[in-house]
Structure 1
Amino acid sequence: MRIVKTKTAVKLVLFIAIVASLFTFVFMSEDSEISVNIPNTPSIPEPTDTSKEEKPEDQPAPAPEPEQVGLEDDGLENRVSTIASRQAAIDGHKYLTENEKIEMYVKEENLSIVIRDKNTGAVMYSTIEKPVQSNEAWTNFMKSSIVMEYLVGTNIVTYRADMYSNNPKKEITYKEDGFHAKVTYPELEITFELNVSLTDSGLVTEIPKDKIQENNERYKVSGFYVYPFLGYSKLGEREGYMFIPDGSGALIHLKDNDGKFRQPYSEMVYGNNVGIDDPLVLSLFNGMNPFNNPEKILAPVFGMVQTDTNIGFLGIIEEGQYSAKIEAYPSGAILPYNWVTSKFIYRQVYNQPTSQQSGTMVVRQRNMNDFNIRVRYEFLSQEKATYFGLAERYRNYLLDNQLIMKREDDFKVRVDMFGADVENGLISKKNVTMTTFGQASQIFNDLQSKGIDQILSIYKGWQNKGYFAGLPFRSFKPESALNDDKSLLDLIDESKEQNIDLFLYHDALRINLAENRNPTYKVMRKFNKRQYSEDVYGKVYKSFHYLQPKSSVDTLERMQKQYSNHGVDQLLIAGISNQLFSFSDSNKEYDRITTKGYYEEIISNYDQQFDLLLEQPFSYLWKYTNAMIDLPASSSGYVFTDEDIPFIALTLKGIVPMYSEYVNFQANQVEFFLKLVEQGINPSFLLTHEDPAALLNTNSSSIYSSKYERYEDVIEQYYFDLKEIHETTKNSVIVNFQRSNGITTVTYDNGTTIYVNYQDRDVKVAGQTIQALSYKVVRGR
């Protein structure tokens with residue numbers, strides 16, 4: 001008789017439960033296949049082992065656990081939402097200052113502010129005056145303008161000090177445009193300073209790092225919340241939404257969620273910090289990743305819009321974004337309030353291995369991350385108080401501060417080529433050739449013969465050993481198996497003659513230690529001194545490692561000379577364009593700002609010498625790229641989000657060309673095409689000459705549909721349809737964007753209006769009939 005081990009039994013039960021959940025999800029989902037007459041692609045085949053300390057009696061209570069509180073109180077806040085004229089005080093807040101658009105009121109007790117729109121009388125509050133019945137910690141949190149998190153001794157638990165607990169002392173100095181406050185916690189021996197200043201269009205809040213004083217080794221600052229409840233609402237008492245920059249952007253409506261959400265949205269700006277954060281992976285799924293990675297935050301922004309009183313704000317993190325989180329709490333996630341905020345992290349805790357085989361202890365980060373906190377709140381009113389208004393305001397902010405450069409708004413179809421990869425053989429790796437340089441030339445010639453003469457192409461897998469085996473790039477050595485009647489340099493020269501923009505793909509982040517153990521390059525080590533491993537669950541290579549930032553710079557500087565010597569002047573840099581991490585080297589810790597400094601300097605150098613593209617870049621690099629590549633088409637699809645919005649596309653349309661993610665791999669081709677029309681995004685395709693079935697046993701097995709013969713007609717349709725639309729909107733920016741009942745109306749500053757109908761029936765809008773699942777362009781007069 002075979003006895004099943006307890007561990008095995010537990011895994012089996014978990015597996016059955018997960019599989020059952022997946023079947024339930026699949027078979028209970030609604031089908032939505034609709035055939036239409038627009039371009040279609042062809043049918044296609046917390047750490048587990050940690051040290052624990054008991055909390056000494058003299059330690060403060062830790063930050064409350066994330067559990068729901070006060071949900072039994074379903075009363076409304078009943079604060080006045082509009083006030084007709086200027087007041088001496090509003091809800092205990094005294095009048096302080098004003099500009100042409102808004103007034104600011106302040107309450108000394110907790111440094112709370114109230115903003116009143118002078119045109120509409122709409123009022124926005126920054127703290128909760130009478131929180132729902134809750135524990136003392138959450139009550140004080142809700143009533144506070146600034147909340148400081150701190151660590152005690154070697155204890156890994158995070159504690160909170162707000163405007164009420166720990167008996168803070170406040171010294172307030174009023175200025176013409178705002179106030180300055182010095183906040184001291186005598187028991188903790190921690191002091192920080194807050195500056196709040198009214199600007200022409202909003203306000204700026206600042207906490208300078210050099211004004212943070214820690215005078216007791218026992219107590220160390222961990223982070224800050226800055227005006228976390230600005231614009232909050234309770235349950236469903238207000239109309240509007242919170243904006244989060246998840247992927248393309250998403251909205252969370254201000255509604256009563258009946259307590260069904262247990263967790264908030266909480267993500268690091270510019271993605272997770274893999275140098276400190278430890279991902280939680282179910283060991284049940286050995287050799288595979290059961291989860292889709294969430295979309296990254298590409299820009300440090302967030303927002304709140306209250307549509308019932310037509311007031312809103314766009315929060316822009318101007319300093320500290322490299323160590324910041326965006327958090328949004330739909331009502332019911334811990335509290336019965338809707339609130340969105342920024343959170344800044346000065347110190348974290350992480351797992352420190354205690355032996356080579358097993359065992360870990362949790363330790364805290366030794367030094368504070370090196371940044372100031374600075375958040376700008378841009379207020380919007382009346383018809384501008386919409387999510388489009390937020391995007392428009394961010395566009396102007398980027399241009400005014402030269403954080404992005406206006407580029408020529410050309411229309412091109414992006415047809416990327418995939419060269420080679422490797423698969424395992426009996427003795428050694430075997431090359432899998434998908435598109436030779438001569439075959440790429442044939443594809444370009446065939447497209448141009450059809451009248452498709454505006455082409456941008458990124459050649460992936462061109463280097464020695466192909467796409468993955470050749471990492472990192474050490475020399476300009478094209479894969480010899482791709483040479484036929486043409487070399488790579490021949491293809492580059494021919495492309496220039498034919499006015500084809502051909503870019504070479506360069507991943508400057510990763511190193512394949514299975515193929516390259518060159519001690520010249522340092523591999524990135526996390527704060528715990530262990531090498532970071534990026535698990536990819538590939539057929540040949542299971543994981544890759546990251547180069548230390550200095551090594552990435554060294555390889556790029558070396559390749560910079562080689563590219564130049566070979567006449568290569570069009571490049572796409574990947575990897576370092578959308579990854580930031582903390583790391584350790586020689587027993588020293590370096591934060592993400594250090595990594596950013598290395599990356600931005602070398603990318604700036606490349607931008608000065610080459611025609612440069614960056615793959616889905618973070619916003620601090622937007623001014624260096626000549627186009628936005630792989631623009632996210634959606635958000636991560638969290639259960640608490642109510643609507644995806646094209647925030648980045650609305651911001652950048654007409655400023656810099658934008659290219660979509662690959663059309664090949666979109667589940668709903670009809671909807672995706674209409675999104676390209678709606679947002680003014682150029683289409684992208686990934687092509688191979690050979691059937692992608694040849695990639696089945698390579699790390700590129702996810703490329704399941706790419707053969708040119710299957711896509712040549714689709715590319716032609718997309719090209720001519722979208723090019724015709726582009727000719728009516730070229731170099732124009734979007735000035736209005738509205739969605740209602742499956743109809744989107746997009747208005748450009750040259751007067752052109754585009755109507756997009758996502759419904760399965762014809763509709764009539766503004767005297768125009770738009771066919772089902774189609775669009776109509778009305779040129780400006």
Structure 2
Amino acid sequence: MYNRFGDRFKTTALVQAFGWTLAACAAMPLGAAQAADATTTADSSAEPVLKSVTVTATRREESLQKVPVAVTVVDGEQLGRENRTNIESIVQQIPTVNFRTGASNKDTSLFIRGVGTISTSPGVEPTVATVVDGVVYGRPGMATLDLLDLERIEVLRGPQGTLFGKNASAGVLNITTKAPTDETHGYVEQSYYQGNESRTRFGIGGTLIPGTLKGNLTTLVSSYDGNVDNKANGQEVNGYNRKGVRGKLEFTPNDDVKLTLSADYMNSGSDAPNGVVSSTSSAAFANALSPVNATSHNRDISSDYRTHVDDINKGLSAQLDWNLGDYTLTSITAWRGWNNDQWQDADRLATISAAYPGIEDKGTLDYDQYSQEIRLASPKGEFLEYVGGLYYMHAKDKETYGRTLITPTATNNGLANYSTTSDSYAIFGENTFNFTPTFRGIAGLRWTHDELKYDHDRVSSSAVAVNGINPSTSSSGDTNAEGWSGRLGFQYDLSDNVTSYVTYSRGYKGPAYNVFFNMQARDTQALKPETSNTWEVGLKATSWNNRLTTNLAVFHSDYDNYQANFYDTVAGQVVTRLINAGSVSTEGVEGDWALQATRNLKLSGAFAYTHARIDQFSCPAGAAASCDVNGKTLPFSPDWKTYVRADYDIPLDNGMDIELGTDYNWQSEVQYDISQNPDTKQGAYGIWNASVALADYNSGWRVSLEGKNLLDKSYSPLLASGTGYVYRAVPRDDQRYFGIQVRKDF
């Protein structure tokens with residue numbers, strides 16, 4: 001197998017590795033099954049086993065080890081204990097996922113298997129979809145909210161759409177929050193970490209009307225001062241303040257009907273700087289930046305305009321599950337709102353001069369989406385099992401963005417008002433054909449119709465282009481497109497404990513417009529839909545009396561009309577421009593495993609080798625960077641990522657437990673710039689975390705001490721270039737820190 005640009009992929013080695021794993025996994029369960037049959041004594045139930053993992057990846061509750069989908073599951077309780085409370089923080093333990101951060105969560109995006117969309121335009125849909133309790137989030141920035149009352153996160157790799165409401169060409173984060181329980185239960189949790197980071201959670205739930213109504217409610221208050229110093233005023237930045245609440249009511253008037261009402265609200269404030277300068281090739285810029293020294297591990301800025309964001313995420317949904325005999329009808333009706341106000345110091349300096357004028361930006365965003373999904377699931381155990389449905393989403397985005405350019409002699413202003421409206425209609429379904437008890441066929445299909453329109457109007461105080469502000473203009477446009485996507489495959493059970501599958505998936509992502517502050521005539525043409533074709537071979541095995549699980553997937557994907565940002569010069573400033581970048585491909589091997597080594601020791605891990613490359617780049621007119629990128633890596637896609645974890649429990653005679661936990665994640669070198677700027681590469685690095693806890697679950701309390709980044713490794717989750725300099729994002733764990741978490745259940 002060869003990529004189009006001629007770089008040989010090591011197919012032979014991958015096939016051999018897959019074959020060896022297949023043989024080993026197929027052999028192990030046979031011995032395990034024999035041991036289980038032979039062990040009939042009373043204390044056989046005392047054997048340590050892994051806790052079974054149930055997923056809803058196929059829109060039915062099934063064992064993770066039985067679904068023919070490459071999916072990683074992360075437990076919500078574990079994430080909470082480790083203070084991994086948002087999407088950005090979980091990518092360290094999911095090797096197939098990467099995250100692009102930014103000064104505003106409006107500028108963030110997710111990547112799966114090396115593919116994602118980098119754009120602030122409201123006229124583009126995400127390549128990786130985020131689904132929370134069955135509701136698709138239409139904009140990437142909405143997915144960065146703090147995760148409240150989390151049950152689990154399922155990461156589905158590859159094109160999705162035959163089972164989920166909204167199509168996604170690279171993958172889906174399927175997030176499930178906790179359902180109400182029959183028993184009345186509550187908790188209070190307080191965490192405190194170095195840097196004056198505090199997190200307080202309170203939750204309560206249970207039965208309100210016996211047999212008919214139950215509910216739960218979770219609240220959050222958290223804050224962090226930050227780990228970046230502004231030398232211009234002595235303030236700490238790169239922190240946050242968050243307040244939120246999530247609640248559910250579950251109404252069951254009879255055994256066949258369940259109605260779940262959900263509501264959530266999160267108010268977040270952040271003052272992450274608009275980049276911390278890490279290197280400069282200009283002596284004049286270095287002088288203007290003083291007293292800050294631009295180094296690769298710099299955590300200082302000098303800014304005269306406070307970069308910060310106020311963000312509100314809110315939503316309502318109603319899910320009806322109705323058993324019609326052996327069939328299940330599901331309806332999900334939802335509304336989501338998103339309000340985002342951002343202020344950015346675009347020049348990243350505290351001084352104003354003719355060479356370096358002050359640039360102050362202010363943007364507001366108001367977004368609403370309405371969605372309706374209806375699904376029908378057939379009974380299980382028949383020759384034909386299917387899930388089919390209809391989906392509709394309407395989304396409206398209104399934005400205002402203003403820029404003030406300040407020079408020693410004049411002030412110029414630009415103000416743009418723009419909006420997008422999108423409507424997406426779909427019919428989807430997937431069938432499973434149970435040819436025999438061990439051999440199944442898979443066939444899924446989706447038809448999607450997308451309608452998109454935009455309006456844009458910019459007013460400038462200057463009749464000619466000035467630094468970062470184009471002259472006044474206005475435009476509007478509309479487009480529509482239809483696309484087919486689907487999945488075909490076969491699943492074969494090699495034994496009771498080993499299943500294998502091979503699938504082909506067709507992905508689709510709708511048309512787009514590059515709508516932004518400095519929009520020009522060349523941005524008025526709609527981008528073509530992005531499509532993908534993916535082949536995947538997978539193996540899932542359970543062995544050693546259910547004490548060991550091993551999962552492996554080998555994949556190859558080709559993307560056409562890939563929607564990506566590239567560098568352009570607008571009004572004398574280098575900016576990014578959304579284009580149909582051409583063709584890219586990604587292929588590799590990924591796996592995960594879990595081992596209950598003893599009753600008290602659990603080991604687990606995951607790895608991903610992802611060879612994501614640009615096959616044929618379509619160079620845009622007026623490009624401000626080299627287009628010689630064929631054969632080069634896709635941004636935010638390290639070739640290798642690994643994660644290992646160990647948990648050890650020490651029971652004490654007094655009924656308490658000592659819990660020890662440690663994890664280590666490592667990734668190879670990563671390029672953050674599609675133009676392959678040599679200064680925007682982050683070298684390989686690893687992060688080691690550990691914790692020790694004392695718990696008495698009979699009394700309902702737990703106290704833990706946590707250490708983050710114990711090797712004190714500084715790294716950058718984002719490197720980007722300005723005029724004559726490179727700047728970095730500073731992560732929360734850019735240096736070693738410690739904390740304590742106390743929880744009391746009642």
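FYI, it's all coordinate maths here, none of it is from the lab. Every value quoted in this text rests on a predicted model; they were computed, and no experiment measured them. Cβ atoms are built from the backbone, for glycine too; each structure is taken alone.
One of 1, 2 was used to calculate distance in nm of label points 7 Å out along Cα→Cβ at positions 324 and 412, giving 6.2; which? Write down the numbers at each step before the final one.
On the way: 1: 3.3; 2: 6.2.
So the calculation was done on 2.
Upon calculation of mean count of other Cβ atoms within 10 Å over residues 212-219 from the atomic coordinates, which of the structures 1, 2 produces 14.1?
Details: 1: 14.1; 2: 18.2.
Computed on structure 1.
Give the label, chosen from 1, 2, of the structure having the highest value of FRET efficiency 1/(1 + (r/R0)^6) of positions 492 and 700 (r between Cβ atoms, R0 = 41 Å, to 0.05).
Values: 1: 0.95; 2: 0.35.
The structure with the largest value is 1.
Out of 1, 2, which structure matches 26.4, 81 when Rg and Dmax of the Cα atoms in Å, for residues 244-539 alone is calculated? It would help to have the intermediate numbers written out before the result.
Numbers: 1: 24.6, 71; 2: 26.4, 81.
Attributed to the structure labelled 2.
One of 1, 2 was used to compute FRET efficiency 1/(1 + (r/R0)^6) of positions 100 and 676 (r between Cβ atoms, R0 = 41 Å, to 0.05), and the result was 0.55. Which label is that? List each step's numbers first, then the result.
On the way: 1: 0.55; 2: 1.00.
Going through each structure in turn, the value belongs to 1.
Consider the structures 1, 2: one of them gives -6000 for helix-only ellipticity at 222 nm (-39500 (n - 2.57) for each DSSP H run of 4 or more, over all residues; to 500) as calculated from the coordinates. Say which.
Numbers: 1: -6000; 2: -2000.
Value -6000 for helix-only ellipticity at 222 nm (-39500 (n - 2.57) for each DSSP H run of 4 or more, over all residues; to 500) corresponds to 1 out of 1, 2.
Name the one structure among 1, 2 that distance in nm of label points 7 Å out along Cα→Cβ at positions 300 and 532 of 4.3 was derived from.
Working: 1: 1.8; 2: 4.3.
The value was obtained from structure 2.
Going by mean count of other Cβ atoms within 10 Å over residues 156-163, which of structures 1, 2 comes out largest? Display every interim value, and only then the final one.
On the way: 1: 20.6; 2: 27.2.
If we compare mean count of other Cβ atoms within 10 Å over residues 156-163 over 1, 2, the biggest value is for 2.
Looking at distance in nm of label points 7 Å out along Cα→Cβ at positions 116 and 668, point out which structure of 1, 2 has the largest value. Please report the intermediate quantities before stating the final value.
Details: 1: 4.5; 2: 1.9.
Checked 1, 2; max of distance in nm of label points 7 Å out along Cα→Cβ at positions 116 and 668 sits with 1.
Can you spot which of 1, 2 the value 28.5 was calculated from, given it is Kirkwood radius over Cα pairs in Å?
Numbers: 1: 28.5; 2: 27.2.
Checking each candidate, the match is 1.
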